Structure 1
Amino acid sequence: MTRKHKHIIEPRISSELNWMASHIEMVACGVILLDLKKAFREKGIAMSPGHGHLTDSLMMFGTSITEVNPIEWNLPFKCFTDYYETENDIVLETGSGGIAEAEKVLLSLKITNIKIEEIEKGSFRLEFLGGNSNISSIIIHILEYPELDRFQNTMLTGWRELDEEILRKFKKGETENTLWFETDLMREWLVEFAPESMSDLVLLRALFHPDGMKLFPSILHRRQNPDCFPSSNRVDDMILKESYGFLVYEEQAVLLKQTGFSVESPLKRLALKGQNIARTMFAVEAVAMR
């Protein structure tokens, strides 16, 4: 956390604590998620560093449930609150053995006012009895990806930073067999785009879906012709700067709405920045391991 972020941290923590105080179910859920992560770590089961909208909470980052820093990445807490007040599903991505370990941990927990049951293999409902908010239950889904087994040691040593050597490999499209960046089209994008930062890599990963792919040529043009996209101190321009002036992330849409701008694009059609940061962390680690 850099010094420039300090003035943001205190009000952010305050707003999160206030919300948690009226949504005590999420506090209990956080404790359970922390138990799961500890169990996965002890068993050497790899776990994604970021999970959906959990990445939008500083409290979840501070307790190491997620390893994506929402302050550094400008992830608004409102994404977290809006999601868990409506959807109430959490998806955790793990390596082999994640489901069996989750069964062992979750089904053995005895917590007052919380009923836990496995509704289908790898999916667990946490039903809150007598809660103080509209969150009556949360379902935790465990998705196993054997491809993540190679990151078992990373759980102990920590995630790599994007250094010049790793970035050089991305620029050359040297990402064969690199989870989330392995396709021929993505490797072509990397060479064309010549990313200069982690933010650029996250953007490319976020664009890799049917709607996002339509934006790539326009974003590439602005990337290669910066005079077409002059810098500005306007709030909306600053929010969209990381994606070269285009609305790509759900988090950007929420920030725009918070500052009074209208957003026509449905949130569901936009990418989750936090999730794509996690995808990119996997890719950086994979390239570094070679």
Structure 2
Amino acid sequence: MPGIEPGQIGVIAAKEFRDRIRNRWVLAVAVVFTAFALVIAYFGAAQQGAVGLRSIEVTIASLVSLVIYLVPLIALILGFDAIVGERERGSLDLLLSMPLTRLELLLGKFFGLSAALAVSTVAGFGLVGAMLAVKLPAAALYHYGGFMASSILLGMAFLSLAVTVSVFAGDRTRASGGAIALWFFFVLVFDLLLLGGLVASGGETGAQVFPYLLLLNPADVFRILNIFGTEEVRALYGLTTVFPEALASRGLLGAVMAAWIAAPLALAAWRFRK
């Protein structure tokens, strides 16, 4: 891309990643992911009267709910002060006085934080994957790898939203409030609003646009990506009755998730240049 020096982005990204390693952020999040993943994977089928590590389908279905609540929250906490924090500490002007463009600084921070989040996610869920590898075939591990990859993409989407909030906010207090509001909206409120609209429309007009509206929420895109992966997981979710398989293409959903990463970041870059 013209005007962008990948080396400069790499320097900022490496610094951000090292800072997270140094303050043990990566270790702390990995431990949290590991603890929750082990508990949910082992007891996830308790409501069916069974405990223990079972099939990969049941394990993924159990972990999807954990990821939808936990990963967006951690990503928003990680990124909400990426820019506004530097501004309040007085270090933003110093950074911008270096041979570095605003876009390079923004991308460097985003990719550095994304790397920290990705390492935490892989390390946290990797232990469960290693335990499953002992008793499951390679095909099952392929599905589990896809689950981890989609979890990273979900985190990057919410991290992109957090960086955008950080650019727009006037101070860290407003940035943290905006990040919490985004978590509540996308994780808790969005689906309730869609369900209310579906019920209010009598299930006719709303049912036609409902699947497309789900694509307006990265958490729902993540859920659909993993629900439609295997037949047994589909059976555990009623969402499959209203979401057509034609829209469940992994390529399409992956592109939508990529748009959720790129679009907020582009908005943040536009605002940061101002």
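Where a number appears in this text, it was derived from the coordinates with a stated rule and is not lab data. All of these numbers come straight from a predicted model, not from anything done at the bench. Cβ atoms are built from the backbone, for glycine too; each structure is taken alone.
For mean count of other Cβ atoms within 10 Å over residues 108-115, the highest value in the series 1, 2 is held by structure 2.
Looking at structures 1, 2, which one was helix-only ellipticity at 222 nm (-39500 (n - 2.57) for each DSSP H run of 4 or more, over all residues; to 500) calculated from, given that it came out as -14000?
Working: 1: -14000; 2: -25000.
Traced to structure 1.
Just checking, which of 1, 2 has the largest value of mean count of other Cβ atoms within 10 Å over residues 100-107?
Greatest value across 1, 2: structure 2.
Quick check: 2.1 is what I get for distance in nm of label points 7 Å out along Cα→Cβ at positions 76 and 156, calculated from one of 1, 2. Which structure matches? It traces back to 2.
With relative contact order in percent (Cα under 8 Å, 6 or more apart) derived from the coordinates and found to be 27, which of 1, 2 does the value describe? The correct label is 2.
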